[in-house]
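The data blocks that follow each hold one structure.
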Structure 1
Amino acid sequence: MEFKHTSVLLEASISHLAIRPNGIYVDGTLGGGGHSLHIAERLTDGGRLIGIDRDEDAIRAASERLAPFADNITIVKDNYGNFAEIMKSLQISGTDGILLDLGVSSFQLDTPERGFSYMTTDVLLDMRMDRQESQTAWDIINGYSEQDLFRIIRDYGEDKFAKNIARHIVRARQDKPIETTGELVRLTQAAIPMKIQKTAGHPAKRTFQAVRIELNQELTILEEVIDDMINSLNPGGRLCIITFHSLEDRIVKLRFREAQNPCTCPKDFPVCICGKVSKGKVITRKPILPTEEEMERNPRAKSARLRVFEKQRGVALKQ
């Protein structure tokens with residue numbers, strides 16, 4: 001299957017990266033190379049783009065798409081959570097811009113055997129972004145305790161019926177393992193009142209999201225890597241992050257805010273004495289949203305949010 005993915009908030013993210021022709025840029029979620037193509041087109045011989053992805057299909061598709069710019073591009077199969085180690089291995093001490101386009105790609109959703117979608121016919125529970133990993137969604141659904149299933153569906157799926165869904169899963173697997181996406185969909189349908197299903201969208205959406213996030217450690221990786229990325233930026237460099245649900249957006253918002261104002265002094269202190277220095281400023285006081293036109297063209301863009309942080313030299317300011 002051809003790797004197809006429509007890049008979300010493309011114009012806004014490329015514009016906010018403020019690309020310099022001879023700069024060093026990182027696309028931490030390379031995907032099919034949609035954003036990277038537009039970055040590469042703006043680089044001269046002195047510029048360099050590092051593309052990172054843990055999905056072999058994405059690496060293969062992006063390598064083909066970006067072939068005309070191969071002299072300026074280094075593609076790395078890895079998890080962007082290993083950002084600091086990747087930069088060290090490439091002997092890169094500073095970057096001028098970093099882009100993260102989070103979540104699951106259209107290709108991953110639309111490839112049934114990947115097991116990401118609750119809309120496909122019965123396929124094995126998988127949901128791995130890196131198919132070299134041994135653990136799959138099957139292991140979570142069949143191996144987690146009822147309490148842990150409740151926790152991830154409540155916290156990562158934000159589903160108010162998490163306890164009932166977890167209970168249905170555990171009861172069902174006592175007879176036999178839950179093998180397929182269709183089985184999981186039917187269990188969530190049975191756990192949610194029909195009147196809620198009629199008005200709240202697909203009943204399995206939140207459970208599938210929760211299992212995928214847990215399996216791929218998406219929120220943990222994001223929370224841990226933002227500081228490393230900000231620290232790597234050269235003065236004036238920017239970190240652009242596109243999120244697709246409130247949990248991701250909340251992490252980015254708080255991390256950016258803390259990087260701008262890390263001061264821990266009591267608010268009534270006249271001057272800062274903690275010595276924590278601001279790393280820069282948040283460019284987007286509110287997240288940038290897709291236009292109506294983009295949402296009509298690409299319905300999956302509806303929940304997208306772009307936030308941007310700019311690295312600056314400066315001193316700690318009392319705010």
Structure 2
Amino acid sequence: MILAGDIGGTHTRLALFEKSGSYSLVTEMKYKSREYDSLEAIIHQFLAEKKKKVVSACIGIAGPVRSGISQATNLAWMVDSKRLADVLGLSEVHLLNDLEANAYGTKVLKDSEIAVLHPGQKQKGNQALIAAGTGLGEAGIYWDGVDHRPFATEGGHADFAPRNKLEIDLLLFLKKKFGHVSYERVVSGPGLYSIYQFLIESGREAASPEVDEAILNTDPPRVISEYSSKDKACSAATDCFLSLYGAEAGNMALKFLAIGGMYVGGGIAPILFERMKKGAFHSAFVDKGRFTDLLHSIPIYVIMNDNAALLGAAYYARNQMEGNRP
């Protein structure tokens with residue numbers, strides 16, 4: 001039995017996978033991360049409920065991992081792989097950045113779990129993965145001549161680079177609130193809400209009472225996404241968000257020379273997939289001057305299975321346990 005985890009600022013997901021020919025999902029639970037003071041507390045509860053013995057474990061966490069330790073970026077948790085190993089009675093627990101786990105997940109996803117946003121050209125080479133959710137995650141996937149090998153980055157925290165007057169004004173608006181403005185401040189769930197607030201407060205759009213009331217009663221980014229097809233301010237915020245998302249995905253494609261394909265993961269892309277197909281994302285992705293033709297050649301895939309990180313963590317643990325290179 002393998003324990004796999006996906007630790008985010010909003011939710012923590014834990015799952016058990018069992019070998020029966022290949023490894024299959026046995027059970028999965030989702031917890032609200034901020035209702036617990038540690039990952040260990042959630043694991044204790046999960047295993048007490050499931051009454052299963054774990055022989056291997058891999059956890060993906062939204063934050064940099066150094067020497068088996070990670071301070072979660074959007075959560076007040078310090079996660080230590082050695083302490084987790086003690087809790088589970090194992091000699092070792094594997095701790096990965098969550099986007100690295102997602103990247104491993106692309107190795108086991110079915111074709112039906114990946115939607116093609118832009119077909120591009122099939123070609124061997126590096127790939128990249130970008131994922132907006134509570135934060136913005138980015139991972140590289142290099143081609144070693146035989147297989148694709150994921151590696152973690154914290155590229156989502158690099159400086160936000162505005163491309164026009166609207167985005168320059170957005171940058172100045174956010175600098176007053178945050179000081180440093182990273183791409184995560186605009187390409188994430190909270191980033192979508194910040195864009196909406198900027199458009200309203202700058203007078204570029206007008207808020208509707210219906211949207212204001214919905215925002216007070218539920219998750220603002222979800223409200224903006226849901227109203228994007230029927231409210232002018234929400235539509236403008238969503239289009240701006242998708243353009244920024246595409247621009248940063250294009251930046252990644254250039255930096256990693258990801259001619260083998262760009263994956264878009266996270267919780268937001270599947271919700272906005274139909275709107276993404278209208279073009280704001282891809283037109284910003286390819287808008288790179290002399291390298292526009294190169295960007296046009298890169299396939300773009302949207303991961304529709306929100307369990308990709310769990311599947312990737314289980315894949316990594318399985319290969320480590322069996323002595324194979326993941």
**Q.** At a computed 17 (relative contact order in percent (Cα under 8 Å, 6 or more apart)), which of 1, 2
**A.** 1
(Q) Comparing distance in nm of label points 7 Å out along Cα→Cβ at positions 159 and 175 across 1, 2, which structure shows the greatest value? (A) 1
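Between structures 1, 2, where is mean count of other Cβ atoms within 10 Å over residues 215-222 highest? Don't skip to the end; give the middle numbers.
On the way: 1: 18.0; 2: 15.5.
Largest one: structure 1.
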Q: Rank structures 1, 2 by mean count of other Cβ atoms within 10 Å over residues 231-238 and report only the one at the top, that is, the highest.
A: 2
Q. Given a computed value of 26.1 for mean count of other Cβ atoms within 10 Å over residues 55-62, which structure among 1, 2 does it belong to?
A. 2
Q) Who wins on distance in nm of label points 7 Å out along Cα→Cβ at positions 7 and 279 among 1, 2, i.e. which is largest? A) 2
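Please compute volume of the Cα convex hull per residue in Å³ for structures 1, 2 and give me the label with the greatest value.
Numbers: 1: 154; 2: 139.
Largest value of volume of the Cα convex hull per residue in Å³: 1.
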(Q) So if we calculate distance in nm of label points 7 Å out along Cα→Cβ at positions 15 and 311 for every structure here (1, 2), which label has the highest result? (A) 1
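When distance in nm of label points 7 Å out along Cα→Cβ at positions 239 and 295 is compared over structures 1, 2, which one is greatest? Walk me through the numbers on the way to the answer.
Details: 1: 2.8; 2: 1.8.
Top value of distance in nm of label points 7 Å out along Cα→Cβ at positions 239 and 295 goes to structure 1.
Quick check: 16.0 is what I get for mean count of other Cβ atoms within 10 Å over residues 39-46, calculated from one of 1, 2. Which structure matches?
Details: 1: 16.0; 2: 18.8.
This value belongs to structure 1.
With distance in nm of label points 7 Å out along Cα→Cβ at positions 23 and 111 derived from the coordinates and found to be 2.5, which of 1, 2 does the value describe?
Details: 1: 3.1; 2: 2.5.
Answer by label: 2.
Just so you know, all these numbers are worked out from the coordinates, no wet-lab data involved. Nothing here was measured: the structure is a model prediction, and the numbers come from that model. Cβ atoms are built from the backbone, for glycine too; each structure is taken alone.
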